[in-house]
Structure I
Amino acid sequence: MKESFNLDSRLNLCASFVRNGVKVADIGTDHAYLPVWLCKKGIAISALACDIGQEPLQNGIKTIKKYHAENMVETRLCNGLERINDDEAQDIIIAGMGGETIAEIINGWPYAKNKEKHFILQPMTRSNELVEFLYKNGFEIIKQSCCKERKIYTVMLVKYSGNIENISKEFTYIGKLSPKKNALDREFLKMEIRNLENKSKGNEKYKIVAENLKKEL
């Protein structure tokens, strides 16, 4: 039986932000590849593979059994983090959802403002809305990077700081990326600029933000 496998670049980037020796919760786990990989590699000591749908969890159970991770990875049917207790997860991965949905999940969890928690967030859309939510609610981006898997994705490592920051509209799009130094960061920002330019046809304010972001390329 094959005991290991490789993650795609999106999940691999998420995995790179996870601390060693922690309990992990993977929200929206689908096939449970990420929690199984983290446990089999010895990075996570245990993991919860969580999903709102029964079918994805069944897929996850198959992965867990295939790689003999039953003693390390538990599946849980739940909406976001609603059934995760404080002591069950230190690093929380929320990947493959819209930024507004990720914000709702964090906002609804009573333990999110524990400063020991780390959130690894990978928004598929509306990453700017997620960044705006984070800084308005006392969270901060510790680091952020991009990867390419058919398209460009960004992943953020986030924790609660307690500091409410008044950030610019431009920062909600660029975050902690370094587009002048990193080609993938630059490609991601160019994609955001194109989206803003499309929106600017109906609203002038998007054009101003797009022009300001071009200065960061």
Structure II
Amino acid sequence: MQIILENLGRRFNRDWIFRNINYTFSQPETYAILGINGSGKSTLLQILNGSLSPSAGNLSFFYRHKKLEIEQVYQHVSLAAPYLELIEEFSLMEMIDFHFQFKKYLSGMDQPKIIELLQMESSKHKLIRYFSSGMKQRVKLALAFCADTPLLMLDEPTANLDTQGIDWYLHLIEKFAANRLTIICSNQEHEYGFCRNRINIQDYKKKS
């Protein structure tokens, strides 16, 4: 999987969030998109997963050396982010089953193994609406990590997680992120410390 940015920019009204980004993201590398809160990290991530259009420049996606149309990109992406909602009326088992109607399981994974990975056997019949914020974040991460996609995107992955949850997240990275193109938006060192490449949004701030 490869994403190529050419003079990419995004603005709201007359204000540029970032512009003139020339960069290539390539599998299986790891990338951290850095910046203070409100700097545009999530906006860039949404452009990179095809859910938001750039205001300027070009964006190209390639998978196995073939160019992807923007409508095909979602099939190759797993995303976990604070602004993504789980279906509160579903039980944990139903949420997992629903998610994997649209994504393939990683080899060797299935619903019971994801519940085991989450350490939520006692909560598998509980409705998501009754989960704590930390439990919901764990579910979002497990769904993203355990889907068979070449591109893994994480926005503030340890939001609402305690110290034990952070250790669990780092275990997921070690076990499930290998050989994928992994992009993480963060301003917390423990979330992206393993990333080999760093991009700071501040480097692409220019006035119109």
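Looking across I, II, the calculation of mean count of other Cβ atoms within 10 Å over residues 86-93 that yields 16.0 traces back to II.
One of I, II was used to calculate distance in nm of label points 7 Å out along Cα→Cβ at positions 6 and 102, giving 2.5; which? Only one of I, II returns 2.5 for distance in nm of label points 7 Å out along Cα→Cβ at positions 6 and 102, namely I.
Supply the structure label, taken from I, II, corresponding to helix-only ellipticity at 222 nm (-39500 (n - 2.57) for each DSSP H run of 4 or more, over all residues; to 500) with the calculated value -7500. Computed on structure II. Assign the value 16.9, calculated as mean count of other Cβ atoms within 10 Å over residues 142-149, to the correct structure from I, II. Structure of origin is I.
Where does the value 16.8 come from, among I, II, when mean count of other Cβ atoms within 10 Å over residues 94-101 is the thing being computed? Present the calculation step by step, with values, prior to reporting the outcome.
Working: I: 19.5; II: 16.8.
That value comes from structure II.
If relative contact order in percent (Cα under 8 Å, 6 or more apart) computes to 16, which of I, II did it come from? Going label by label, the one that fits is I.
When distance in nm of label points 7 Å out along Cα→Cβ at positions 22 and 78 is worked out for each of I, II, structure II gives the greatest result.
Figure out for me which of the structures I, II the number 4.7 belongs to, where distance in nm of label points 7 Å out along Cα→Cβ at positions 46 and 190 was derived from the coordinates.
Numbers: I: 4.7; II: 2.8.
The correct label is I.
For the read-out distance in nm of label points 7 Å out along Cα→Cβ at positions 30 and 182, a value of 2.2 was computed from one structure; give its label from I, II. Derived from the structure labelled I.
Here Cα Rg over 2.2 N^0.38 Å, for residues 38-125 alone was derived from just one of the structures I, II, and that gives 1.09; the source is I.
FYI, it's all coordinate maths here, none of it is from the lab. Remember, it's a predicted structure, so these values are computed and weren't measured experimentally. Cβ atoms are built from the backbone, for glycine too; each structure is taken alone.
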